[in-house]
1. helix-only ellipticity at 222 nm (-39500 (n - 2.57) for each DSSP H run of 4 or more, over all residues; to 500) computed as -10500: which structure among P, Q?
2. Comparing volume of the Cα convex hull per residue in Å³, for residues 67-154 alone across P, Q, which is largest?
3. Rg/Rh (Cα atoms, Kirkwood Rh) computed as 1.05: which structure among P, Q?
4. Once FRET efficiency 1/(1 + (r/R0)^6) of positions 163 and 275 (r between Cβ atoms, R0 = 41 Å, to 0.05) is calculated for every structure in P, Q, which label goes with the largest value?
5. Ranked by relative contact order in percent (Cα under 8 Å, 6 or more apart), which of P, Q sits at the highest value?
6. Quick check: 3.4 is what I get for distance in nm of label points 7 Å out along Cα→Cβ at positions 131 and 251, calculated from one of P, Q. Which structure matches?
7. Ranked by mean count of other Cβ atoms within 10 Å over residues 75-82, which of P, Q sits at the highest value?
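Nothing in this text is a laboratory measurement; each read-out follows from the coordinates by a stated rule. Just so we're clear, the structure is a prediction, and the values are computed from it rather than from any experiment. Cβ atoms are built from the backbone, for glycine too; each structure is taken alone.
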Structure P
Amino acid sequence: MTVPTFRFAPSPNGDLHLGHAYSALLNARMAGEAGGRFLLRMEDIDIERCTPDFERGILDDLTWLGLVWERPVRRQSEHFDDYSEALQRLVDEDLAYPAFMSRGEVRAWLTEEAPADWPRDPDGVPFYPSRDRHMAQRERDARISTGEGYSWRLDIKEALARVRGRPSWDETGMGPAGETGLVVGDPAAWGDVVIARKDVPGSYNLCVVVDDAIQGVTDVVRGRDLFHATAVHRLLQDLLGLPVPSYHHHDLILGEDGRKLSKSRRDTALRALREAGATAGDVARMIGL
């Protein structure tokens, strides 16, 4: 019998804020109601911005909130081999290609060459031009051997041709437009997404699905800002033969200006609230839990 398994997966690149508290507490509550497991994962694959000090701060904040999670904590930085294996499968099946255009080159192309109606992804970022997609293998190898920078991108068109229909998922929460129940995603809306970089064998999109599969996560509970990205995650799960969890996208805690909270805003940081004398109960009331 499958045990319901939930996880809270912050990135230790700043202090947790009220939005993180909402997600962590909601995951723990839903795990308890389901008689399941509650896991903590550190998404620290960005080894330049993520630090041990921030991780210690996260652990302190979650303990202060009264949360208890299973040990050990999974840290992405300790599992590069898992992501490398998944990436290599996609590369071997001609579903990923090295993309060499720098951000500056992409900006120049968009300014000088791109059509006025060039598509943008759900986050508003212009699609990658994808002209590296059909580069000869000999040229790819030569450019990589010289140490040129590149990232690995998913060939979204080819990937969709390998799966049966558009990926779907069971949504127990709600998307931005009220989507719930069986949701059919649109991975093509993201273009050729980054799935790894030259020196890091995975991006968020790839690592999150590998981690969830390895940890046996059955229920992904996270903010509504990641709703549309679920289409890419579902596609990668289908391509890699990974199990499919159910998804629950919850409301975001917004600032007084109506915008999503940021780790750079000190006034909503849990550490600042704790140091100012707030209690865990105060936080729960502030976020409606």
Structure Q
Amino acid sequence: MSNATSLPTSHPSAPAIEMAFIGGGNMATAIIGGLLRQGRAAASILVVDPSPEQRARLAADLGVVCADAPDARLGQARTVVWAVKPQQFKAAAQACATLTGQALHYSVMAGLRTDDMARLLGSARIVRAMPNTPALVGQGMTGLYARPEVGDAERANIEAMVQPTGQAMWVAQEADLDAVTAVSGSGPAYVFFFIEAMMQAAQDMGLSAEQGRQLALATFAGATALAAQSAEPPAVLRERVTSKGGTTYAAISHLQQANVQASFVAAMRAAQRRAAELGDEFGR
């Protein structure tokens, strides 16, 4: 295959590759953007992606080094970020493993467990992450799990890499990432679901689509900011705007009678179970 967007391996002025990304999709782009804002040299970042369109976009927008297949430059990387689809990992690992034995491996692949990664990569120095899509605008939440073979300095480097994309939280057990997946990994979709419902209700009550959108988005953003800054739990904040017999009381009572809270919790438990099932499937 053509390697038109990459620098020749023997280019005399090419700097060493410090970090490599296997896969150049949205999450990789978000992380790379944060690294560049931190001052990382674009020429020290290698992205391996088979898509000519993806490579052209990354080279043009971010200035990173791109390749359509792993080559000797991958062996220079101190950190390798795995950002391919989980079902593509086995083939990608087989192509890359002989070049990445020196690297710390960082996975943003949903479901794929580190035991299975370690078996295919021949290395146990792996950090597994569960990011979410608000990372694209620097407002993400990333759950992190490090295998015991990962040192404190390496954990600190991962935290620094994640910081421009939003917040990070370490978990002690890898299985806890299934819960993180259910709460924050899938969480933006729940928020969008409720925003959709609020927008639809606004239109049903005679407001325009744009008015509904503005009201819903501002309400979610404001309520989230208030909850984040307040020492009171969300239940207390809710009670303070729920006067008995008032409009909010009517709405909350209707939601409670419809068992919305219990259904919402059950939905997230379903997401947790599915995350565990995907780990079983991808590890085969």
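1. Derived from the structure labelled P.
2. P
3. Going label by label, the one that fits is Q.
4. That would be structure Q.
5. P
6. Corresponding structure: Q.
7. Q
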